[in-house]
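What follows are several structures.
Just so it is clear, none of the values below were taken in a lab; they were calculated from the coordinates. Model, not experiment: these values are computed from the prediction. Cβ atoms are built from the backbone, for glycine too; each structure is taken alone.
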Structure P
């Protein structure tokens with residue numbers, strides 16, 4: 001019985017450490033992108049591996065910052081195109097490297113009233 005309790009405590013601690021490492025890897029990817037885009041891609045790969053290994057989900061903001069298809073760190077205007085589709089009320093992000101498209105819904109100011 002004691003062994004299970006210790007394991008669950010370690011699991012929570014490991015998840016907390018994993019979240020912190022993922023956050024640090026994303027900030028490093030952002031900082032190293034202008035000089036070394038391939039290094040930022042590696043940071044994203046490591047962050048995703050840590051998340052899957054420790055069963056930690058990435059935040060919605062983090063998920064929008066990389067391409068799921070090719071693993072590139074996305075920087076608007078540099079390696080991705082960001083557009084607003086006003087008819088369907090979506091934010092459309094297109095990766096320039098692989099051409100994959102991601103859509104995220106948004107609400108306009110008129111809809112919030």
Structure Q
């Protein structure tokens with residue numbers, strides 16, 4: 001079970017990463033990147049971030065770019081949260097496949 005501190009830090013990271021990815025998506029154009037969930041480890045050293053990317057056909061390409069730029073993203077996050085967090089957690093990005101699973105289940109139910 002997630003502690004109150006973990007939950008607060010996860011929400012703070014989610015909010016700030018949403019702002020970072022909003023600016024990034026504007027630079028790329030015709031893409032939407034949303035931070036669907038953030039899970040922080042109990043020792044607050046690792047943050048698992050789940051991203052939802054639209055359109056789906058660019059998901060793999062954008063996840064690779066994000067993985068390459070993880071240290072730069074962590075630096076931007078550190079700039080935004082320098083007064084709230086002493087140490088910025090290690091960031092691990094994953095594609096959120098919840099929407100694809102829901103669509104797949106919906107198609108199965110229709111047929």
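Tabulated data
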| quantity | calculated |
| --- | --- |
| Value 58, 43, 21, calculated as Cα extents along the principal axes in Å, assigned to which of P, Q | P |
| Label whose coordinates, when distance in nm of label points 7 Å out along Cα→Cβ at positions 21 and 93 is calculated, return 2.4 (choices P, Q) | P |
| Winner on relative contact order in percent (Cα under 8 Å, 6 or more apart) once structures P, Q are ranked, highest first | Q |
